[in-house]
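Read the figures in this text as sums done on the coordinates, not as results from a lab. It should be emphasised that the depicted structure is a prediction, and the values quoted were computed from it without experimental measurement. Cβ atoms are built from the backbone, for glycine too; each structure is taken alone.
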Structure 1
Amino acid sequence: MSEYSPNTPTVAIVGAYGAVGAAALRAIAERRPDTVVRLGGRDRAQADALLAKCGLRGEAAEVDLHDGRSLAAFCRGARTVLNCAGPSYQVLDRVAWAAAAAGADYVDPGGDEPLLEALTRPGTFTGTAVITAGMQPGLTGLLPRHLCSTLSRPQRLTAYVGTMDRLTPAGAADYLLSLGGAYGEARGAIRGGIRVERELEPRTGVELPYANNRVDVYPYLSFESARLPEVTGLTEIDWFNVFDGGAHMMNCLSRLQGAMRGESDLAEAADELTRAAALDLFGRDPFQLMLFEVTGTDDAGRPATRSLALRASDTYALTGLASALAVLAVLDGTVAPGVHFGSDVLDAQAVLAALRAEPAVGLLEVVDRPILAARAMEEGEL
């Protein structure tokens, strides 16, 4: 690797020219044009091309996640390292420790509970890190928490979250691993503040507001959603992943149980899932749909409901935006030392303002009324 220039990077981005990295870089450049960057990935030419068009000062470099010396050199001198390389469940804490060794803070749009556990062993990570600072997880934890904060006593959350978009190989691998049972629980729900197994069933032909078609919904309790009672006081959660006509993807998922559990070739399975997602998307517009409805009581003890609806057209724009906002929060010193989930430290009002200004977001409504009919309208159970 060639020697780096004398520029001291404000932000070093691993995986900079990927879909998430490029979106994060755009968001940083728009908000902080004086940022000095170091952009890295396996292909130096792509990093150079991205640097030339981003409008920021800095440098490009080749970096190998599996080479400790390469990773250490890439992080050296940076104030903050943003890791946009994946799959995050496999990269895990490798980049975080390189950042810590270089004296840099760390931001990751992924990571989830496994990364938190790796970084919070006693006497280990001593810097500042913000993980799960993406769309899902990330915004999917922050937005319902914001709704809960507007009630004196939030009690019940119903959530429908769906995405139909292109998949990158790393994104596909993370998605497979997230569904494998080690990182969440299918059909689970929260009752009385605790996790209950096999409480909910998948449903077909569900009619949801802001969805263009009837959809299939699959109950899934992730680490992020299962943690909400602890931080909000919620006692009941029904959380559904939404699928809109994703027949190729669903058939593919049914064949890839081994890869989900880490028992077969993950790269091959991710490639198959990426192709299936492309077939489902063919001739259709990508979308992301988030519907959250929280019921409880207001300051006067009266029953109250708060709801949020978001519809967008680019998963990676939302993930990149969230991670960029986390980077800027760290740089501004508003995040205390320690390891944090993005939903714990990002300012909800600032995030909502950024989402409203994001071209990929076509709809964002926060209202003081229900937006979901009871259990929605179903045609039948699977």
Structure 2
Amino acid sequence: MQRYLHLFANTGDSALAVDENQRIVYWNTAAEEVLGYTAEEAIGQYCWELLNGRTEEGRQFCTPNCAILQWIYDGKPIQHFNLIVKNRQRQEVAINISTIPLPTDATAQNRPVLVQLSRLLQNQPAWDGMLHVHLLGSLVVWRPDGSRVEGPLWRRLKVRALMAYLVLQRAHLTSREQLAELLWPDLPYESALRNLNTTVYNLRRSLEPDLESGADSRYIVYEGGYYRLAGNASHWLDTVNFEKLVRRARFAQDPQQAIRYYQEALNLYRGDYLADLYQTNVWSHGEHERFRQLHLTIMDELGALYEARQEDGKAKELYLHALAIDPCREKTCQKVMSLALRHGDRATAVSQCRRLTQAMQDDLNLMPSPETRQLCQELECSS
């Protein structure tokens, strides 16, 4: 298959390739520019989870075993069509898609491998006018026009720390003194204040490169000795939406809808909370750990939904991902062991038991629960 994919490397159209399991195996530069995901982020994802596409009438289109696969199985021609998909900052983008089935060999079990070419439509969905701020992973900010905040000024640690802090304050005002003490606790007040003035200027220029005067800033407002982020209460935050999606998943009556909410939440979790600001006073260990544990928990919860649907492969993948992040998650390890035993894979169950025991001893100086130790002993004896 790889001999065909290089043909799409330099095309002006966005190009992605999907394997027989609907996982993305190729993602060109144009796709990175249009949809915001790097190739590293996109490859390995399920296409229907990543793009979350719907028709212009609002009907969900991107699903497991989607209509495109069915058209191919039925030998029907595939016409180009319009689709509304989600880009990296979870905003809607209108594209026109053409699909090219690629030849497969016997190892692909006769399932089609697809290349999808897409280009932006002229009439795009209306943007919501908000800054889109991502706090999970490194701090990322998208302007209302869909452009990403970047550049040499933005790369300065204090500039990003100031932005993160103002975002986290929501509707609250913050005095110059508070910000100076927060960002430069070891400097004399006058020096810290000079640094703050420079950093505010750099942040304003990062958010609004064409800004002529700080007083004209649409975002960083200074009034009576206090700073605030204008319109902050309405800015889109990934942390808020992450938790909202988890709540919706937990209260959903339809398992398929719950799965969709969980998947959307997992897509938002790019990494640990403010991963690039952990050395600053803006970063909070409590929030870092809270979001980290919630991320691990929803992988367990989504895995349980997959198990209920007898999709054990997807469940196992989620459990192993959680264990790769935290090898001491005993309940998750028990789930992996149970799945392995259900499929007659005793060797995997034994291996997981040993890894858990070693990890808990090394990291926590603890032993697994009596329940887990008993299961391990039974497995060792019967292996």
Which of 1, 2 yields -14000 for helix-only ellipticity at 222 nm (-39500 (n - 2.57) for each DSSP H run of 4 or more, over all residues; to 500), as computed?
2
Structure responsible for 18, with percent of Cα pairs over 37 Å apart calculated and labels 1, 2 on offer:
1
When 1, 2 are compared on distance in nm of label points 7 Å out along Cα→Cβ at positions 219 and 355, the highest value belongs to 2
Figure out for me which of the structures 1, 2 the number 19.1 belongs to, where mean count of other Cβ atoms within 10 Å over residues 59-66 was derived from the coordinates.
1
Say we calculate distance in nm of label points 7 Å out along Cα→Cβ at positions 27 and 275 for every structure; which of 1, 2 gives the highest result?
1
With relative contact order in percent (Cα under 8 Å, 6 or more apart) as the yardstick, tell me which of 1, 2 scores highest.
1
Top of 1, 2 by volume of the Cα convex hull per residue in Å³, for residues 99-250 alone, largest first:
2
Quick check for you: by distance in nm of label points 7 Å out along Cα→Cβ at positions 163 and 307, which of 1, 2 is greatest?
2
